[in-house]
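Before anything else, here is the set of structures, which you'll find just below.
Values in this text are rule-based calculations from the coordinates and carry no lab data. All of these numbers come straight from a predicted model, not from anything done at the bench. Cβ atoms are built from the backbone, for glycine too; each structure is taken alone.
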Structure I
Amino acid sequence: MAPAILIISVLFGASILFGLAQSFGMMTGTQQETISLAAYQSVFSGQGPAGREFWSSFWFSLWVATASTFFSAIGALAVAIWLSDRKKKSQQIDTLALNWNMAFPHLVWAIALLLFFSQSGFLARLSATFGFIQTPAEFPVLVLDRFGIGIIIDYVTKEIPFLTLILLAVLRSQAENLDVVAENLGASRWQQLRFVTIPQVMPALSAGSLIVFGFIFSAFEVPAILGVRYPRMLPVLALDFFLNQDLNRRAEGMVISFVITVFVIIVAILSQKQEKGTQQ
């Protein structure tokens, strides 16, 4: 694995150094020759153009990532428990159905949700046609909303199959007689879930949820398609400032990118620790 790790480390390290230099204002096209913390001060103080939107975007990103991860974990746990009770001959069909969902990229899934759930989309027009609403504009705002409902729906429907496959791998690799032993000891169905099944899958669910959280917090395409102009998630805000013709705004965009990077690295470290605890 050394050659692959070396290439990845060089590319990642070079990107980090290049981005760090730009966040300090040292980039092509400027006359600046010394390190400046102006971009950092502008972002974190809440006074500059980026700072006025940074904190609202940060909390919005945290809300979307947390809500999406929570509902994905709950949904995956319920689906995994239901599928684990099914007969073995249906396991391949279940796995195929889960992989079918994962085969669609998040970008394609987001566009599909936009076409179906927008106020001018298929369901809105269908509801108006059958008289449930007067006009398509009366359809509930489920995408392109300021609360991020459409973004959360996209991630939940995409991440439930991912987490479910992780949990099924754990459940189907465990000894099958544990539930039988618990039942023989007088445990009810709820007690079997609480004291046997859930403790078995909880380490894997925690590690997988951390991966999902880090991915959602740093993802760009879904919030760019299903989000609104304000508030925006941090990746969308960072790219907007980075593409600005004003190079000072570009430095602020790189600062926001570093915030995302540090946050994701922390989540990745926590996930690795959780995975090691699972293996032990």
Structure II
Amino acid sequence: MEHLEAHRNFFARLIAANIGIGNPEHPVVKAFASVPREHFLGPGPWQVFTAAGYIATPNNNAAFVYQDVVIALDRDKQLNNGQPLLHAASLAALAAKPGETVIHVGAGTGYYTALLATMVGDQGRVFAYEIDQELAARAVLNLGYMSNVTVIAGNASEGPLPQCDAIYVNAGATGPQDCWLDSLKSGGRLLLPLTPAEVSGRPAPGMMLLITYAAERNFRARFVCQAAFTPCIGARDTDTAEKLTVAFARGDARTVRSLRREGTPDETCWCSGQRWWLSTAAPAAP
């Protein structure tokens, strides 16, 4: 156990350092250091995803999972426990705080849910949604020791959802769903992978989009980092996916500054979807 704890602590510091966090007391570092990843992966050896397909770890030594690698949860369905570096950058941007209520969309077997639950603490709350029934059942068992987590086996793309301070989406969407935006409290944050059309039947990379509810129907928006995820059931539109393919190809995603839910897209529009558009202009005055 001491051997694994040393691996986990170094893993947490290394992942955080690679996104520019050098403080060992940062909430992201402490979360990665305290949650045993192997607990959420099923028995080893584990299947690690690579550009050449999956390869197996040599044995069930849990030290192998403390690397910046994607690990299969269900190889046949190509459902994975995602890349720690991506999630560290995302969790740092989302900045869940003690006492907050967070919704996790696409919880898988619960590893990143557990990190969120650690960040919000005993006085906070995490509602973890997972549409795959088998993964949801595993998440219920894996997260049973965390009293501040509720697992829901269902589709979080359909509302209503609990009012919350933050939403973390771990499946590729073509836009923010109305029920996600409607559930945010003032100052609430929504972080989702905004992803374009698939290429040869495989998810194409998009970017993590952070949306902050600043005031009445007034949202700040910015892209955080590149990301590719399994498609989010119920949160994809074919026409918008094609528009996003064109928009991302321009290479100017970092110019986005706000999300609009009303009005006609104007010359500042970076890309528009169903009942929303992203603008390169500052958020509109409340």
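Assign the value 1.00, calculated as FRET efficiency 1/(1 + (r/R0)^6) of positions 193 and 225 (r between Cβ atoms, R0 = 25 Å, to 0.05), to the correct structure from I, II.
On the way: I: 0.10; II: 1.00.
Label of the originating structure: II.
Quick check: 17.0 is what I get for mean count of other Cβ atoms within 10 Å over residues 113-120, calculated from one of I, II. Which structure matches?
Values: I: 17.0; II: 25.0.
Among I, II, the structure yielding 17.0 for mean count of other Cβ atoms within 10 Å over residues 113-120 is I.
Once FRET efficiency 1/(1 + (r/R0)^6) of positions 25 and 249 (r between Cβ atoms, R0 = 25 Å, to 0.05) is calculated for all of I, II, which comes out largest?
I
With relative contact order in percent (Cα under 8 Å, 6 or more apart) coming out at 12, pick the structure among I, II it was computed from.
Values: I: 26; II: 12.
Only one of I, II returns 12 for relative contact order in percent (Cα under 8 Å, 6 or more apart), namely II.
On to the next question. 6, 21, 26, 23, 15, 6, 1, 0 is what came out when P(r) over Cα pairs in 10 Å bins from 0, in percent was calculated for one structure; which of I, II is it? Don't skip to the answer; put the middle values down first.
Numbers: I: 6, 21, 26, 23, 15, 6, 1, 0; II: 7, 29, 37, 21, 6, 1.
Matching structure: I.
Name the one structure among I, II that FRET efficiency 1/(1 + (r/R0)^6) of positions 41 and 97 (r between Cβ atoms, R0 = 41 Å, to 0.05) of 0.90 was derived from. Write out the running numbers ahead of the final one.
Details: I: 0.20; II: 0.90.
Among I, II, the structure yielding 0.90 for FRET efficiency 1/(1 + (r/R0)^6) of positions 41 and 97 (r between Cβ atoms, R0 = 41 Å, to 0.05) is II.
Let me ask something else. Between structures I, II, where is distance in nm of label points 7 Å out along Cα→Cβ at positions 57 and 81 highest? Mind showing how you got there, number by number?
On the way: I: 4.0; II: 0.7.
Biggest value here belongs to I.
Related question: Quick one: helix-only ellipticity at 222 nm (-39500 (n - 2.57) for each DSSP H run of 4 or more, over all residues; to 500) came out at -23500 when computed from one of I, II, so which one is it? List each step's numbers first, then the result.
Numbers: I: -23500; II: -7500.
This value belongs to structure I.
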